[in-house]
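Next up, some structures in structure tokens.
Derivation of every value follows stated rules applied to the coordinates shown; laboratory data play no part. These figures come from a predicted structure and were not determined experimentally. Cβ atoms are built from the backbone, for glycine too; each structure is taken alone.
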Structure 1
Amino acid sequence: MQLKYLIIQVWKIFMKFIYFFFKLLKTKNKVTFMSRQTNGRNIDFDMIIEEIQKKDETIKIVVLNKRLEKGLKSKISYALYMFKQMYHMATSKVIILDSYAILVSILKPKKGTKVIQIWHALGSLKKFGYSILGKKEGRSIKTAEVMDMHKNNDFILTSSNISKQHFMEAFGATEEKMIVLGLPRIDFLQSKLEEEKTKEKFYEFYPEANNKKENILYVPTMRKNKNINLSKVIKSVNYKKYNLIIKTHSGQEYVYVDKKRIKEGNYFLGLELLHVADYIITDYSAIVYEASLVNKPIYFYTYDYEEYMKDRGVYIDYKKEMPGLISKDIKSIMKQIENKKWDSSKVEEFANKYIENKNINVTEKIVQMIIKLLHNTNDKGETK
């Protein structure tokens with residue numbers, strides 16, 4: 001294990017040496033978006049980019065979305081990709097992240113270059129980052145230290161003053177870095193036009209599901225080094241009345257219109273499928289915050305509650321605050337769906353508590369902040 005950390009330290013020195021030369025390059029009027037969450041689309045990035053281009057077409061936009069997958073080939077590919085990341089880090093005035101970015105953490109950006117962490121959820125339900133160091137689902141304390149985990153963020157966006165406290169703990173950040181604003185997905189989820197467009201697109205890809213039955217969406221969170229047994233959920237659905245859509249943490253979606261037939265793909269984000277769903281089943285996923293915005297029935301299938309709380313844990317009083325039935329028995333949840341039992345006011349109350357800026361154009365506010373930061377630096381990346 002000590003050899004592993006020695007190798008990391010040597011690698012860091014090498015990367016810092018290479019980055020020194022990249023930093024000699026001229027800074028451009030550029031915003032670079034970086035994500036390890038996806039190789040494809042990112043709604044928050046897309047909406048910010050569209051708004052930037054509306055306001056100022058001269059701002060250069062670069063998107064670097066690449067997942068670090070398992071396997072040696074993928075790791076080598078990502079290591080080479082890092083040189084591209086370094087170039088754009090060194091020549092950008094603003095860097096926007098939605099996850100832990102290795103290079104941004106270990107390489108100090110140019111003076112004047114600002115890093116905005118928007119994360120990939122409106123709030124955090126399950127604990128992450130510094131909150132779970134040493135736990136079964138978290139990093140080791142030594143790894144976090146050696147990798148400078150979550151360092152060099154200048155601003156961290158969150159959706160409420162409650163979530164702000166959680167994010168400060170998870171990122172090891174001071175309150176001065178926190179901005180209670182939210183993410184563009186707030187605008188997306190509250191848009192009737194986006195809802196209609198998403199439904200139309202969904203039924204184009206999955207015409208079998210356009211059968212006048214209601215849609216149950218199951219969105220389980222990831223368990224580290226564990227597969228999620230989907231079979232109980234699949235078998236429990238009454239397919240005479242409902243279709244089942246399963247969206248896994250890896251991005252794959254499975255659409256059932258009956259027990260025997262399955263169609264699958266990777267065409268939609270979990271956020272988009274909230275527009276298609278009539279009922280939402282999740283567990284410890286932060287998607288509960290987004291789901292509360294669309295004000296639809298939410299249920300919590302927690303078959304491994306005790307184990308999950310021990311291995312990872314959550315930030316809030318789970319059993320008290322979740323705005324829907326919590327059960328280890330999927331049949332009980334399906335029974336409540338059949339009986340249409342849910343409390344709309346409880347879902348709305350949850351959304352109001354954890355998403356403070358529901359009634360403003362969040363995307364526009366974020367872009368105003370970015371443009372202000374762009375105007376506050378010169379071509380050397382230094383603050384005026």
Structure 2
Amino acid sequence: MSTDRVGIIGIGQSRFTARRDDASYPDLVREAVVLAMNDAKLGFDDIEAVVYSLSPDAMVGIGNAERLGVEAVGARNKRFLRINTGGATGISSVAAAYYHIASGVCDVVLTAGADKVGECGDSQTVLNKIWDPTYERQLPLGTINMLGMSAIRYMDRYGMTEEDMARVTVKNRRQASLNPNAHLRKVVTIDEVLASRYIAWPIKLMDCCPQSSGGGALVLASERYIKQHNLDAVWITGLAHCSESYWLGDRMGKNPAADHADAFALGRSFQRAYKMAGITNPGEQVHVAELYAPFSNTEYHSIDAAGLAKPGESIAMLREGQFELGGRLPVNASGGTLCTNAIAVTAMIRVAEVALQVWGRAGGHQAKGARVGIASGNGGDHQFFGTMVIEA
């Protein structure tokens with residue numbers, strides 16, 4: 001493996017919205033790719049490989065849908081790899097691009113993707129198919145009631161309330177209002193969140209992420225290439241993945257270390273990424289975090305798993321404003337997944353937003369003095385987790 005560091009040299013993301021009837025999948029991914037390539041100041045001839053970040057075919061409605069993207073991302077006659085790990089797809093794609101470079105095979109790699117979740121019909125019906133067909137699918141499980149169960153267990157273990165969940169939504173919506181690319185940008189109050197209708201108790205409508213359409217892209221390069229071409233970059237210093245059991249019921253037994261209240265495998269993934277980056281005290285050494293939390297309650301156990309708080313202590317810390325812009329350690333300064341969720345690239349946008357933060361390029365939602373940031377992605381039935389450390 002090369003001893004070179006791997007840097008991010010270009011970032012592109014479209015403005016996310018409910019629908020993009022004016023743009024096909026190739027159009028959307030092309031929007032993001034053009035922005036990223038311009039940001040990196042490179043041409044397609046400079047790209048040696050492309051990692052395509054794409055949802056399951058059932059969400060797209062086209063078999064082997066990655067075929068549509070080859071021309072749009074300039075991948076003809078180049079190494080081309082499609083990635084799909086559910087909601088973690090975006091960060092898994094960045095990791096695959098990273099390893100193309102870290103292995104010494106390539107110097108410059110593009111990773112890109114797009115999604116049109118609101119146009120796929122009932123996404124929860126599609127997502128129901130990820131569960132065991134005999135014991136779990138018929139409940140019927142979807143991502144909302146799956147994490148509603150997690151919320152109930154977190155309430156029981158740590159004392160979280162529905163008002164605490166609403167505080168996450170209020171914080172993230174306020175931060176999204178400062179981010180021109182975010183989907184849900186309307187500021188809301190705790191009372192408005194509590195008054196929204198229940199979807200799967202205790203999760204209410206405003207505790208849920210939207211179904212977003214949009215694209216994202218990143219250009220990665222080796223340290224040698226970056227220095228040779230005098231390019232600006234931020235650096236991926238740690239990354240990891242970890243998976244949980246396929247069976248949701250296995251996370252609801254007597255093992256307190258793997259309770260569905262928490263995100264045990266996410267914690268393991270962060271530990272591995274921190275070890276690689278040389279971070280020993282994340283609560284003190286990390287300045288900003290973009291954590292994949294599609295429902296308000298899951299932000300708490302994501303903060304815990306990232307080592308930014310001891311289990312359950314994130315509730316009081318969030319009440320105190322410690323995780324807000326201007327607070328001690330801003331979490332989801334962009335508005336996060338709760339405000340924008342184009343599934344194929346959602347976790348990639350977590351990486352992109354952290355990169356912008358440590359680069360000092362996050363605009364109106366910039367966290368002051370951020371130099372070390374973390375990102376995460378969750379996929380499947382809360383089963384696959386990817387994590388990353390990015391530094392200036």
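Work out which structure the value -12000 belongs to, where helix-only ellipticity at 222 nm (-39500 (n - 2.57) for each DSSP H run of 4 or more, over all residues; to 500) was derived from one of 1, 2. Write out the running numbers ahead of the final one.
Numbers: 1: -12000; 2: -10000.
Corresponding structure: 1.
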| A value of 26, 57, 17, 0 was computed for P(r) over Cα pairs in 20 Å bins from 0, in percent; which of 1, 2 is the source structure? | 1
| remark: Highest-scoring structure on mean count of other Cβ atoms within 10 Å over residues 153-160 (candidates 1, 2) is 1
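Out of 1, 2, which one gives 38 for percent of Cα pairs over 17 Å apart, for residues 265-336 alone as computed from the coordinates? Can you show the working numbers first?
Details: 1: 46; 2: 38.
Working through the options, I get structure 2.
If you rank structures 1, 2 by relative contact order in percent (Cα under 8 Å, 6 or more apart), which sits at the top with the largest value?
Between 1, 2, the highest calculated value is found for 2.
Figure out for me which of the structures 1, 2 the number 0.10 belongs to, where FRET efficiency 1/(1 + (r/R0)^6) of positions 161 and 225 (r between Cβ atoms, R0 = 35 Å, to 0.05) was derived from the coordinates. Don't skip to the answer; put the middle values down first.
On the way: 1: 0.55; 2: 0.10.
Computing FRET efficiency 1/(1 + (r/R0)^6) of positions 161 and 225 (r between Cβ atoms, R0 = 35 Å, to 0.05) on every structure in 1, 2 gives 0.10 only for 2.
Check the numbers for distance in nm of label points 7 Å out along Cα→Cβ at positions 97 and 369 across 1, 2 and tell me which is largest.
Working: 1: 1.5; 2: 3.1.
With respect to distance in nm of label points 7 Å out along Cα→Cβ at positions 97 and 369, the highest-scoring structure among 1, 2 is 2.
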